[in-house]
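Some structures to go through are shown next.
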Structure P
Amino acid sequence: MNPRTEKAIATLHPSIRGLVTAGVNKADMDLAGRAKIIIVQALRTFPEQDALFKKRPKVTNAKAGQSYHNYGLAFDFCLQVDGKDISWDTAKDWDGDHIADWMEVATIFSALGFKWGKAFNDLPHFEMTFNYNWRDLLVKYNKKDFISGTVYVNL
């Protein structure tokens, strides 16, 4: 597993770290060609979220508190080709199995229960909602309903 991915996973909510690790490991096995998954974004602070919200051209529609990233329940990925080049190509099949590598990753994480950002045109994005909407999570956050000694809300 790529060190950047390991570092990103360590920032995720403890409730999903194991699932994300399992998904990345499966993707690394299934993508037998030149491409491997890289997690490029995981936990995002409220100030980081607001900075992205204000960025132009538009990067996100979510203000601070409105993104599952703010609770460590979402991650964004890309593919790294030949250990160096980053790819956002959703159609390329580097392992030659007639399935786009991006779709292989999407299938793996969807099977693990993650919601894919395809529904809102954010193809690199996966989130685990645990049936909470962002408003519910924001209430927990504002009440400081955290796992003891962490920045993660109790689920």
Structure Q
Amino acid sequence: MPVIWGPKVRDISDMPGHLVRRFQQIAVAVFLSQVEGAGFDLTPVQYAALAAISASPGVDQATLAGLIAYDRTTITGVVDRLVQKGLLLRQASRSDRRSRALVITDEGRRTLRAITPAVEAAQRIMVRGLNEEEAEELKRLLRKAIAAGNELSRAPLRDTAMG
């Protein structure tokens, strides 16, 4: 469907935003298919949160939101669901009594280990039309574009090591 962009009409299928949105749709569908096929009930954001908490035990929700580039409102629901599934615990923070530290449970660790093959398979399927060099180039270009636009996002990625 043609869209007016500047002085000429452009085909939406050639717009970066449309292409990224379509790839995201495919990525989520592939992730869910692989994960559900392996017997797990986790969304991509739940997996990202669980993996980030595993790598940073005791992180608070606000920091977690920055680590995986989600807004604070969304992350609250994600953490709630992971707690309900028995994969995370909220504990009183030792450094700030107003915040809660997030800790992965033994079941959460087992789930992360067991789900890894399905997640890795999903990543391969997402780029199956590309050879290894092209897949690496796609990731490099995506990282470059994301870095240049990170601060434009409503939920920018925050590297806690950088403060």
Notebook entry, point to check: If helix-only ellipticity at 222 nm (-39500 (n - 2.57) for each DSSP H run of 4 or more, over all residues; to 500) comes out at -19000 when worked out from the coordinates, which of P, Q was used?
Noted result: Q
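State the single structure among P, Q that was used to calculate Kirkwood radius over Cα pairs in Å, giving 16.1.
Working: P: 16.1; Q: 17.8.
For Kirkwood radius over Cα pairs in Å, the value 16.1 is produced by structure P.
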Note to self: Among P, Q, considering only distance in nm of label points 7 Å out along Cα→Cβ at positions 57 and 113, which has the greatest calculated value?
What the structure shows: P
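Computing Cα Rg over 2.2 N^0.38 Å, for residues 65-104 alone for each of P, Q, which one ends up highest? Each step should come with its number before you reach the end.
Details: P: 1.51; Q: 1.18.
Going through P, Q one by one, Cα Rg over 2.2 N^0.38 Å, for residues 65-104 alone peaks for structure P.
Can you rank P, Q by FRET efficiency 1/(1 + (r/R0)^6) of positions 25 and 145 (r between Cβ atoms, R0 = 30 Å, to 0.05) and just name the one with the largest value? Can you show the working numbers first?
Numbers: P: 0.40; Q: 0.95.
The structure with the largest value is Q.
Every number in this text was worked out from the coordinates using simple rules, so none of it is lab data. What you are looking at is a predicted structure, and each value in this text was computed from that prediction instead of being measured. Cβ atoms are built from the backbone, for glycine too; each structure is taken alone.
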